[in-house]
Structure I
Amino acid sequence: MPAPASNLVVRVATAAVGVPAILSLLYLAPPWAFYLLVFPAAMVGAWELFGMTHARDLGSRIFGVLLSAATSLAIFFFADDARVLVSVLLAVPLVGLLVTLARLGDLGTAALRATAMGFGPLFVAVPLTLLAVLQHDHGAEGTGFVILALGFAWVSDTGGYFAGRLFGKHKLYEAVSPKKTVEGAVGGLVFAVAWAIVGHAWYLKSLPLPNAVILAFVAASLGQAGDLAESLLKRSTGVKDSGQIVPGHGGILDRVDALILTSAVVYLYTLWFHRKLG
């Protein structure tokens, strides 16, 4: 097991490569290029999720990824068509039940597998795809909101990591994630608010400062809940990391667990409260 210091070096090196690549796609490449990154990341995340819930059923695992792919493509290309969105929300959970009926397997885990198949594509593919929808459909301002959502997840995670290491004494939710502390969670929120202030002052000036602060608190809080939720999934299925694809971070799902929630919150904010989009 790597020491914390060496693990931190690997994390920093991974970020040093990944962050410039993401920024280049957002600011220098055509609008659709970011989706070419989001789509495979979402599919790997879905593969990891179904690997936890369908560990002994390769066929269902593959079908879950294909269902996630169809869901992502529908959301990206038809985000403005209410008929498609309603169809996706109705069809995916029903397909999850039908697939489990067709591949029954162990009756004792059937409810878990049916729920995972019906919920997994909506949980993993949709929020990540909405980041690409923001960037594709709303130009520079949409790109700013993408950067905001990424920061709420990853800057908050970094702030929480260091605050927890330096000041952590009180366990946040020991049954689910023994290493997380209340002090780390507070540090993550502080860093998220700081990121929102930077966004308001620098790359997203159309976002009012009070809105930015409130959005940071809500998104980062739910992002931390997303992190805990993924830990819950891993513990309940006996998995330490969702995968090993990201050096220093484990799997894709380990890296985007908070982002799934922050991206959903930011997208909903733009949909309901930010009238300058579109």
Structure II
Amino acid sequence: MPNLAANHPQVVHFAIALLFVGVAFRLISLSGRLAFTKHAAAVLLILGTVAAAVSVKSGADAHGPVERIPGVRNAVIEHEEYGEDARNVFFIVVAAELLALGLAAGTKTAGLSKFAYVASAIVGIYGSTVLYEAAEHGGALVYQYAGGPGLRTGDPADVERLLIAGLYTQSQADRKAGRGADAARLINEMAARMPGDTTAQFLHVESLLLDAKDFPAALAAARNAGVDPKSPRWATRKASLTADIFVAMGQPDSARAVLAPVVEAFPNNTRLKAKLDSIR
């Protein structure tokens, strides 16, 4: 069979949506209202169960690289087990649905079909709880363990984006915790990997100012940051950071001299004007 690892994110969301809606429709159909839900539920549950089976296969194909990430293996195993359990429960639901359809087709057994539909609904409710747990554990793999980047496309750039996100997020946590040297080291690594990215350049300037407290280096980096002087976003960001550096160096006049022409160029930037007014 083909390797379906790259298709897991798409297929699993179809399975979740189809099965949850299918169970809801089956419950509604038992009330005798909205007659269309009787057969719609069967279609949704069958399609959802097929999608669940494909989801388990694609998840199994994807788990190898993910569980090799340190500390992730147990989370992967739990997600797989819930996924397999959900698939198996909905196999039973589909069996009940097919039985109900078969009973409904017979003149003598049509009245018994409702019992099969009731069984489908009861098992479906239980299956929905298992499906929810599978989805919850899958979400944890993505958002708590960062499992999966690079698997969908095989592009190393996806993995590097994960690294950049990790470097940035951890640097902010280190700064907040007072670990300035650690934050500076992570930002330096990020800036080295993204030499042409303006955001990374300014984060590096900010880190030199706040984490390393190397004011001359921060000032040099700010001055070397190439930005369009007509860009409201980048020109004001450069001026604001440069002014902060001059203030930290005890040179408020230089800070005002940097801000004044930029405030004049962008008079609608009230935040920058307020900063200029605050520097005495």
Structure III
Amino acid sequence: MTSYNKLISAINDKQSILCVGLDSDMNKIPTNIFTKNIEGLFDFNKTIIENTKQFASAYKINFAFYEQYGSDGFNLINDTLKLIPNDIFTIADAKRGDIGNTSYAYAKSVFEQMNFDSITLNPYMGMDSISPFLEDKSKMIFVLALTSNPGSNDFQRLISDSKPIYQHIIEKTINTFDVENVGFVIGATHPSELAATRKIIPNNVVLIPGVGQQGGDISAIIKANNNNPALINVSRSIIYPDKTNDFPNNIKELALFYRNAFNVLFTMLFIVIIGLVL
């Protein structure tokens, strides 16, 4: 099964476009429950996965939070991957992108050694920095287009030939690679741009970060996405709940909340059922 087919199957089976971000920060985990070391981070990840897996179609592992611990961090990535059920899509949030032979080595690490389904890529160095990640046509990439951080205004919106840079990135990428291999990262803080972009890429999967603590508006994003294939990522707003007195149940309730909030199909079915009952 290709990564794309795995993702679509997960979304359909779970009726969910929720992606849970494992931005596991040793400085933020509740120390009344978990020890402040690598073993504690593993237990933290295990608790998150066990209590969100019924609602999540994907997990995104942010490499920065793991690489800082050297070999122990890479071991933690691999150990965490083993906790994720095989039918749930995985994203290596590594934002790689370099000259061809370097990208080829990165691809071997993420896809062959770790067996992730997909990876986030920085396209700044061009298409030849991306193509090594798609030598294996069964995998997927998510190309950074318009990110959710304020600094996205610095370069991504600059106008060239009457178009913003992020639009050039999208158009060049879809003209180079197949739709089932390429998705894009568009932040939840840019609903109007997402709506406009969906006219260009109605069939590509869009990974949407920025909901929750970054301030992305859920209803605006759902409307802008227009029922096209997507994953909406939530990290801190699920894995670091305000209350930790019943930590497993708290994160389970948050995952359920976001799954239902994102799930347009669920809402449509609910309306149909109510109509039939009435």
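Values as computed for the structure displayed
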| read-out | value |
| --- | --- |
| Answer label among I, II, III for the case where mean count of other Cβ atoms within 10 Å over residues 54-61, calculated from the coordinates, equals 20.8 | II |
| Structure responsible for 4.2, with distance in nm of label points 7 Å out along Cα→Cβ at positions 30 and 102 calculated and labels I, II, III on offer | III |
| Cα Rg over 2.2 N^0.38 Å, for residues 94-181 alone - structure with the largest value, from I, II, III | II |
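Throughout, read-outs are computed from the coordinates displayed, never taken from laboratory work. This one's a predicted model, so the numbers in the text were calculated from it and none came from an experiment. Cβ atoms are built from the backbone, for glycine too; each structure is taken alone.
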